Structure I
Amino acid sequence: MQTILGGEFEAGLASLANRLATHPNKHADPQSEPLISLARLNFQIPDRQDLPPLDRYASLRLPDGTSRIAGYTESSRGCKHLCRHCPIVPVYNGAFRIVAKEIVLEDIRRQIKAGAQHITFGDPDFFNGVGHAIPLIESLRKEFPHLTYDATIKIEHLRKHENQIAKLRDTNCLFITSAVESIDDAVLENLAKNHTRKDFEHVLRAFRAQNLPLQPTFVPFSPWTTLDSYNDLLDFLAANDLIENVAPIQLAIRLLIPAGSRLFDLPDIQNLAGPFDEKALAHPWQHPDPSVDKLCEAVQQIVHTGEKLNRTRHQIFARIQEAARRAAGLDQLTKSEALPLLAARATIPYVTEPWYC
């Protein structure tokens, strides 16, 4: 038998360890621990002593070509929001848990002693509890003035708390990741993202006014994608000078339909999704237009090959754009219209392990 622990898993994990230690021959019995727990736990400081050294994990790359050792922590769990495509929602269903400020700070202190020079906040949304997040980063800046960090925040929250963007910058935030998902308002409504294309454009301008990079992420291949809309996305990124801000894999991501997904609220998904695949941990689906799935496969191959050959984001983007225009029957860009192939060095900071949603 297998044991699956979701949500606030620590109590279940301790129970499992105790059960196996007490009854080692009963490992095949059905689990007694809840599959999903939303219990309010008394969070403890994580003990990371037996983990591999931090330099074995993803690192931070800076525009000057140098890198920093990165650590990771969470100041909250779960999410207040119910975005239809999000895999967190079937587990937490709007529940949100705060990790006490001093627990988070002590976790970071220990990681700094272990060599961390940058911290990634892995919260599903750092501004779910903005009244918790702001005092936390203020304390972090005061205690460790040279430590940098990054976090993930919804466009909806960045628009609502626009006055805090300067605070992020002034407390050594290097960039914010935001799950934009689409520039098509109809798709955004299907995904229940609670923002529009205009909201995204507004937040992008606000970030640039504060000289803080925004790294948007996307789900460009969904049942509502067309060849034209995919080309529109690429044109938007090029026109808004966002190519360096978007990891190439973000242009290849296909909509994931997890078990219990709120996507099944939509008739389109009810009619399209197949039975749950336990190996893939998702409901399989095929696009009504096979040429869109074919383009998705081509883009995935371009990204895989490009990263293997250490091509720049601009170089990979140019190849994706060429494939997308060809698939849509559009004329290829002329040399004067084509993007310049910049030097291999990135122009914004980024973590070497791509962000997925």
Structure II
Amino acid sequence: MSFLNIAPNRLLSGHAAGGQEGVFVLLWIVAAVAAWWRAGALAALLLTLLLPWIAGIDATLMLHLKPPTTRIQLGAGFWVMWLAAALLLLDRLRHVSAAWRAVAWGVVVVSLIVSAWVGIFNSLALVREWRAQRGAFADALATHVTLSLVTLGIALAVGAPLGYIAWRKRRTGGALLGVLAFLQTVPSLALFALLIGPFAWLAREWPALGALGFGGTGAAPAVFALVLYALLPVVRYTAAGLDAVPGDTREAARGLGMTRGQVLLRVQLPLGWPVLLAGLRIVAVQTIGLAAVAALIGAGGLGRFVFLGIGQGATDMVLLGTLAIIALALAADLLFQGLLAMNERRA
């Protein structure tokens, strides 16, 4: 697999640019030896940093005296090796403290940001695509984050009470979970399409809703569909969190004179919060991924780059949207992992 590809322009596929195979073989041999001498984490960290630097420097050298339309694209070999290095680093960091893990990943993120800032990656086709689409990309990113946050807030506001009902009334809860589980089986694209008609009818019957942007396409049906997908984990984890509190604890609280509402707010919710937080973590990552499909009904977001790139045959545009969605999902996952760790430390 090629490390880098050179293409005449952003739309045409390129050919492999070889010559670096010996360097990479040497790097991995050094990493293997370092792992043998218990320095695997340091070797993986260096690999994770070196591979993008090599790609950026090589791309700059390849573009010398080339036409301005020439693009240097990251090849499959780069992505496989970089993923392998990141997984190796993740594996090695399992054996160190959380503080050192945070330091290692912080070094990776800060180093890549600084490298991008000073222009090491400017010759790569992916960065050139981002620079050409910078304004549209910023708007799409803001829209994607807004869709995800609004969905998460509505899902929590609706799903938490439904989860309490599911916990209190087992028969009703079983039927509710069955309906929500059925909705999960509906393909996202089909659900978005099915909502166009009803939402267009609502906007037509109530012009005030249409004036607010509530219509058959756009953010309204997208958020509604995303909330439907998010409700199942919120309801299920809310019920599981409430059920995780031992019955003896609830009885002791009632024995102290607490009402049912006080037991819920002061005992069950604080003790069951970690379980609900785990559910919100799943919802956040799922919503960020599904929000990409919402671009097909005019909701905007990073999915717009994915589908426009597919339509134009522009691989770099597809990668720009895809990598941004992956980065957002990883950031949300790390955020909730941090919240869970803080909650455990307090407990």
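Derivation of every value follows stated rules applied to the coordinates shown; laboratory data play no part. Since the structure is predicted, the reported quantities are computational estimates derived from the model, not experimental observations. Cβ atoms are built from the backbone, for glycine too; each structure is taken alone.
Quick check: 0.25 is what I get for FRET efficiency 1/(1 + (r/R0)^6) of positions 30 and 62 (r between Cβ atoms, R0 = 41 Å, to 0.05), calculated from one of I, II. Which structure matches? Value 0.25 for FRET efficiency 1/(1 + (r/R0)^6) of positions 30 and 62 (r between Cβ atoms, R0 = 41 Å, to 0.05) corresponds to I out of I, II. I have 36 for percent of Cα pairs over 37 Å apart, calculated from one of the structures I, II. Which structure is it? Answer by label: II. Where does the value 54, 40, 27 come from, among I, II, when Cα extents along the principal axes in Å, for residues 102-285 alone is the thing being computed? This figure was derived from I.
Out of I, II, which one gives -25500 for helix-only ellipticity at 222 nm (-39500 (n - 2.57) for each DSSP H run of 4 or more, over all residues; to 500) as computed from the coordinates? Checking each candidate, the match is II. Comparing mean count of other Cβ atoms within 10 Å over residues 46-53 across structures I, II, the highest value is found for II. Out of I, II, which one gives 0.30 for FRET efficiency 1/(1 + (r/R0)^6) of positions 198 and 278 (r between Cβ atoms, R0 = 35 Å, to 0.05) as computed from the coordinates? It was calculated from structure I.
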